[in-house]
Structure P
Amino acid sequence: MKRILVIADYYLPGFESGGAARTLANMVERLGDRFDFHIICRDHDGVLNRSSYTTVRVGEWNTVGQALVFYLRKEQVNARSLKKLIAETRPDTIYLNSFFSRLTIFTLALLKFRRIRKTPVILAPEGEFSPGALAIKSLKKNLFIPNAKAFLLSSDIIWKAASVSEKDEIAARLGDGLSIRVAPNMPPAAIFPEYDQEKKFQKPVGEARIVFLSRYMRKKNLNWLLERLAPIKGSLSIDIYGTLEEPEYWEDCERITAALPPNIRVNYKGILAHDRVAAALFKYDFFVLPTLGENFGHVFIEALACGLPLIISDRTPWRKLEQEGIGWDLSLDAPESWLAAIQKCIDMPAEDHARMSAAANRFAREWLARPEIEQSNVDLLNESVSRTR
């Protein structure tokens, strides 16, 4: 089998870093019988949790599912360590899971200055070129991008976009002439297969239980929505799950929610391990995420699979939700549309919600069964390894 060396900041057993690590885990699980996956990552889970894993051997290769994984100690996050590991691995393709990661920068520099043998590269920026993502720490990113184009990026890199919109975002920032391939981020083969609509809680008229599950940060934009909720009538609860990555942003959330009227309750519920997500989501009526931009969004298909219609921004690949009868994708330039959608959720009778809920689950099952999702990723890997010299 052809060997794929994935270099990423985070991987299993971590779960706090979001969808990028999930994409990799799903890719290994579904394609590990066709490709030989090796993974190099950091020894901890996410930006906030810097404690080394205790369930793996750090600084060594570990068998994790269908992959061999090397967990870098802090002092090993450098070009010298990567050079040694890449030489040991002798990959047919290197798959980089971020554009701005230090690990990516080190790897591209090693290739550019011929410190390692020439190897095909797939670079998956995972939504980092969306306008919302680029607006965060914009000065540093705007300085880095032209320097990377001049000194690090080669013309033979294959760029992986999870959607057509992400392809356009990459091209807009890096220019024409790139090899950009569209392949949806790899989901699991099935999500919540034991779903039973009859066990779904019947939503009363005048109430709605909404859930937000994501990293709590500016890019996810929930504070923008919370600031506008005061006119809502009826009983609304919003439960928040996820890592609190930006303390100042969370302090703003607490200030906003303290001023909301008593009919609107916002609660922080902590961090959910991935194996608990489906059971937790199933208990809610709707899912909300007014994100500034997502290239894919694993949590959207997870929420749909759990019978939750979506209330999300129009800055994701998940569009025409109202036409499908499974939610709303709304403009952030029209806050009144968000209030109207949430009020509609609260006022919705149980039988209407049950129809939407069943439609959401059905859509997720049918989407996950599409053969082109897996095949597009297989084609991407095969195209890259075919360039091996």
Structure Q
Amino acid sequence: MKLGINGLGRIGKLSLWHHVARKHFSGVVVNIGREVGRNLTDLAAMLEKDSTYGRLGAYLYGHTCPRVIEELDEDKGTMRVDGVPVTILRSSRNPRDIAWQENDVKLVVDSTGVFTDPTTDAASDKGALRGHLQAGAEKVILSAPFKIKSKGLEMPGDAVTTVMGINDDMFDATRHSVISAASCTTTCLSYMMKPLMEKIGAERILSASMVTVHAATGSQQVLDRLPKTGATDLRKNRSIQNNIILTTTGAAKALSLVIPEMATIGFMAESVRIPTTTGSLIILVVNLQDELQQPIKRDAINTIYKEFAAINPYLKFSEEQNVSSDIIGMPAAAAVIEGTETHTRTANIQVNLAKVKADSLREGADPIVNVPVTQAVVYGWYDNELGSYTNMLGDLTVHIAESLI
């Protein structure tokens, strides 16, 4: 089976690296929809080198490895990357017009970040995720969260959001043809919330919030520039090289698609971009209702993560003192819990029942109730590009590919 990749940005390029190393697919067909540089040699040079992860050969075999891209054919748009046949398509940008069928591609990963609405018709002149299906693919994986643009429209029945090791069993090969792999932040966050929900119980999580301290992405500016007409967030046009930039994240909304029980918990998610190329951090704060005389302590929280990590390879528990660069390239680690920095604080919260539901009080009863609540702070690292997200996206891609055999 051949794999199709639409888009050669950060996730598209690193997905190609992943699958060249993995060699599960007989070949890879990459659509970029336009000419790049002067010729195919320029494109190959971009594929071979990476400012964050080094050279492709070193990634595959170590620093002594020679070049691994060879047999370039400009006319056919083909090359061999470490022996894997790779075809580059450079003529169509609308998914419905991409030559997937002609190249015997049944499974496509769309990493453009442009076609995120699963409700848009395949015939749209602006392009649509479903256009890949019209072009001959049987399944399409979106390397981003779904975003339904029209209010009132529900998620289509053939669309599903999955994170490997959390809810990949929700994928039904007979039903689902459009699959979202969520986002790097949602993936990490799901591995920070799921263990707590399983061991402590969703009903005891009173509220939660997170901030992701996130590396820069390709949508940010190198230098300050004027905003587009009608732009409301002027910070997106400021230089990421020398600023900490407040922004937004859709992780909270996407997380409820992966872990439905999250819909019962008051949850907030914020994001801060910082001037690094990859390696991000989630700071998770949860408020937990304690059992009487049994407050939840730091060791109990860490034990929950240790036990979950022992049975799920996508979660790592660390008692080292890490910095962000230590996480870069770590294989398929959705989250690395920084166990040395887990903190808890327990206090009695006074609740005035008279302000909640006055008619439930007995006459003369004290309306003030003391509720023991523990606030826990947990830190989770993730390589938002290759190590965490792309490697897990690769596992999901193979999982779905096997359903097509």
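Read the figures in this text as sums done on the coordinates, not as results from a lab. These numbers come from a predicted model, not from an experiment. Cβ atoms are built from the backbone, for glycine too; each structure is taken alone.
Computing helix-only ellipticity at 222 nm (-39500 (n - 2.57) for each DSSP H run of 4 or more, over all residues; to 500) across structures P, Q gives -6000 for structure Q.
Out of P, Q, which one gives 23.0 for Kirkwood radius over Cα pairs in Å as computed from the coordinates? That value comes from structure Q.
When distance in nm of label points 7 Å out along Cα→Cβ at positions 50 and 90 is computed across structures P, Q, the figure 2.3 traces back to Q. For the structures shown (P, Q), distance in nm of label points 7 Å out along Cα→Cβ at positions 242 and 266 is largest in Q.
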